[in-house]
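Read-outs: derived from the displayed coordinates by stated rules, not from any lab. Everything numeric here is computed off the predicted structure, so don't read it as measured data. Cβ atoms are built from the backbone, for glycine too; each structure is taken alone.
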Structure I
Amino acid sequence: MKKILITGGAGFVGRHLAKALLKNNYQITILDNLYRWNLKDIAKADLDIKKIKFIEGDICDEELVKKTIYKNDIIIHLASISQVMTSLKDPDKCFEYNVIGAKNVIKYCAKYNKKLIFSSSREVYGTAKYLPVDLNHPLLPENPYGVSKIIGESLIKAYAKSFGLKYVIFRLSNIFGSGDKERVAPIFIEKANAGQEIIIFGKDKIIDFVYIDDVVQAFLIAIETDYALNKTLNIGSGVSTSLKKLAKLVIKITDSKSQIKQKKARLGEVDRFTADIRETKKILKGWLPKVDIETGLEIMLKNYRNNLKK
């Protein structure tokens, strides 16, 4: 039975991934400092904490990272400051977690010959010069978060060449699904469900929304096979969705009277992105995004309303 460490495993993606891995009979360790989430969030995700080894700790604690990586077989590195606006408000914290913390994880994965699956971001590309964005698109980040992820990717590739690190890098698009918070899809659902105004920042902003189950499936294939070993791949739906369309879909499924208000774009936010996933489908054999944006939103709304009743 393989032992898998998920850094940042208390987070949105980590909880869904841990749940899927438990079903596949892996031994799971979560290392998380509970910066954004807490143990109640794990419980809400129907995760049996008794079946998981949970370590409350920080990836910037090098000795802790060293000991924890040594005891596991595969490392899923999700822990980071993952919100653009947070990276703009506190770039120092962003670089501390996403560069120094990532360096610790990368260093000891290489030292102890552990396979590393690293969550990068579509933010490394910046605003797309063309759509869909393939892996040859220039890296033109527009915020500290995007820069920090490029540094993480560069460290990984350097350690692969210098020390034989085995890795997979996923450049994740905008993930949506039940259990998330403080991001555009859950915010829109919360506002529309309450009949409140929905605010869109920027004109004609285009985003690639990929459903959480499809993202988890990509991680499972990368864990269970070596198809993607030492490769960088886009993980997205490959579908362009404007923020205005998203807002209208949410209003439709909630049967809301909410109005949409457009405000000027915020500094540091990418205006348009859609992932080219042809290479991903070719390399990750059997992977294909299955849940479209409207179906995913309907699942989110159902779960949101059920939680309101509790």
Structure II
Amino acid sequence: MYRSHKVAVVVPAYNEEKLIQTTLKTVPEWVDKVFLVDDGSTDSTSEAGKRLRLKKVAVIRHEKNLGVGAAIVSGYKRALEEGFGLVAVLAGDGQMDPLQLPRLLDPLIDGKADYVKGNRLFSPQVRHGMPKIRLLGNSLLSFLTKVSSGFWDVMDPQNGYAATTRQVLETLPLDGLYPRYGYPNDLLIKLNAYGFRVLDVVMPPRYGSEKSKIRLWTYTPTVFLLLVRGFIWRMKEKYVLQSFHPLVFFYFLGLTILPLGIVVGAYIAYLRVFHGPVTPGSLLLPVFLITTGLQSLFFAMLFDMESGKK
């Protein structure tokens, strides 16, 4: 137990037979249960976990690979069945330091948050340890996820090192969460829509012999579409169905007028280049549309930020 609270740790793993034992052996003794979820591995990940003969380690195996999100959800469900009040997620590849678990659990126990996640981007010292390509991609996804989820103070959305309360797991539609690598982004969207508090904590990264299984050329467009759909769903769920808010109109206005202004501006530029001078008055229309569109978007984002602080 940790501070008189029963704690479970979910360890999703796919083909991690070389690293899984190291990960499991470094889990603090005060953790009550570890759910190793083997997500359809083609190697001996499950067997490697069982060979440790640790009483607190329970192995859950998917017969086929369903995705890291689905693996985490399987662990969450078992934790709920066995009555745990606090549940953390720890990757099976050794990237997450188990000794950092108290950083995630303390804010939950102190009532400061409902879901706490690691953030590797808080300081230059922390960012220095992250490969540049990961840093660039993570920074871009951080901004897009801010807009989509409404958590404007949250960064490093791909960081899966997190802990949550039983109340969150009992409230969220676990089976409806995205099952693969876009899972953390989708989860943040759902947490915002259901009114839960999310907190970032400093979490230094650890990169060793593990290899990322993310394929950027398929992952990036998939997550982008996921964020677009999630943004639309959150607007409808939180600001239309739950309680109407005018920011929906501002978002709609901005996302409609701004692209229109860009198209009109491009057309006028085409006329100027290929057909000669255009009247000064014709330039006012795209300027007006673009300015109005940007203002509408900024107002909508501001309203969203303020709503998230309540």
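Numerical summary
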{"read-out": "Parent structure of the calculated result -16000, given that helix-only ellipticity at 222 nm (-39500 (n - 2.57) for each DSSP H run of 4 or more, over all residues; to 500) is the read-out and I, II the choices", "value": "II"}
{"read-out": "Which of I, II yields 43, 22, 17 [semi-axes √(5λ) of the Cα gyration tensor in Å, calculated]", "value": "II"}
{"read-out": "Structures I, II, by distance in nm of label points 7 Å out along Cα→Cβ at positions 36 and 116: label with the highest value", "value": "II"}
{"read-out": "Answer label among I, II for the case where distance in nm of label points 7 Å out along Cα→Cβ at positions 268 and 292, calculated from the coordinates, equals 1.3", "value": "II"}
{"read-out": "Structures I, II, by mean count of other Cβ atoms within 10 Å over residues 68-75: label with the highest value", "value": "II"}
